[in-house]
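Got some structures for you, see below.
Every number here is computed from the coordinates shown, using simple stated rules; none is lab data. Computed from a predicted model, the values in this text were never measured in an experiment. Cβ atoms are built from the backbone, for glycine too; each structure is taken alone.
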Structure P
Amino acid sequence: MDKTAHVLRELSEAGSSVLTVTRLHPDLVSESLSINVHDSIWLSERPGKRNVPPDQLNRLFQSISAFLSRQSDGTVVLEGVEYILMYNDMKRVLAMIERINDIVMASQAVLVMPVDPMSLDPRTLAYLRRSAEVIG
């Protein structure tokens, strides 16, 4: 998460609004990343305004899409892909990431997806690497 925090600090200092999608409670995100987070989505099955259950991919996509429609030069941090994969079929998750990536590429936004390469199967990791710039 240190590399992610470094990248996010640079983007935030350049004026980019940041949306985090993470397993970390929203009240702890800004503190954990040492940046000003514009908005946060908590991947959690607990009911709440800023919570999205990991099996509700369409709702997650709509939340990210709404943020990017308001902040076309924003930054989306999608942390928790491994967790989302526990609740969904790999093809559905990759399709959602592709839809998010399409919105990002059509704007001036940035998508940051920190993943542990050891937690993903080689095919999934290869697919993600084809769609992204690998940092570290």
Structure Q
Amino acid sequence: MALELSSKLRVRSSDLDPFGHANHAAFLEFYEHARLEYLMQKDLSFQKLMRMGYLFPVVHAEVDYLKPLMVMDEIEIVGRLEAVGRTSITLIQEMYRLPGRELVSKAKFVAVFIDRETGQPVVVPAEFKAAFWTENQ
């Protein structure tokens, strides 16, 4: 089974739209925040990957918005790798309102590793695979 990682945060007033709930774009920021936290939890910060010569932009995003979020809602974002390709990764993330773990959103992201200098796709780094993926998944 894939390694599951988790990140928690609270909805801020600046995340709200005129209707008083978190704007759909804020959900993308919440998911991105969690992805950066996952890297830090595995001692592979975004800055460390950049120093190693890698970038990994998101090239595809699917988000299902199931329930609204309000200011000060505490959320947990759970993520796991669904697939590791030659140059890309597919990550599944689910967002829960706490307490009680009410599912409010689910998402799927594809990111491609690229060489920081050339901008060309590169093989998923061994360091990344070792931290997040086992071959028997």
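Data overview
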item	result
Given 19.4 for mean count of other Cβ atoms within 10 Å over residues 75-82, calculated: source structure among P, Q	Q
Parent structure of the calculated result 12, 41, 31, 15, 2, given that P(r) over Cα pairs in 10 Å bins from 0, in percent is the read-out and P, Q the choices	Q
helix-only ellipticity at 222 nm (-39500 (n - 2.57) for each DSSP H run of 4 or more, over all residues; to 500) derived as -6500 - corresponding label from P, Q	Q
Highest-scoring label, criterion being mean count of other Cβ atoms within 10 Å over residues 11-18, among P, Q	P
Entry that produces 29 once relative contact order in percent (Cα under 8 Å, 6 or more apart) is calculated, selected from P, Q	Q
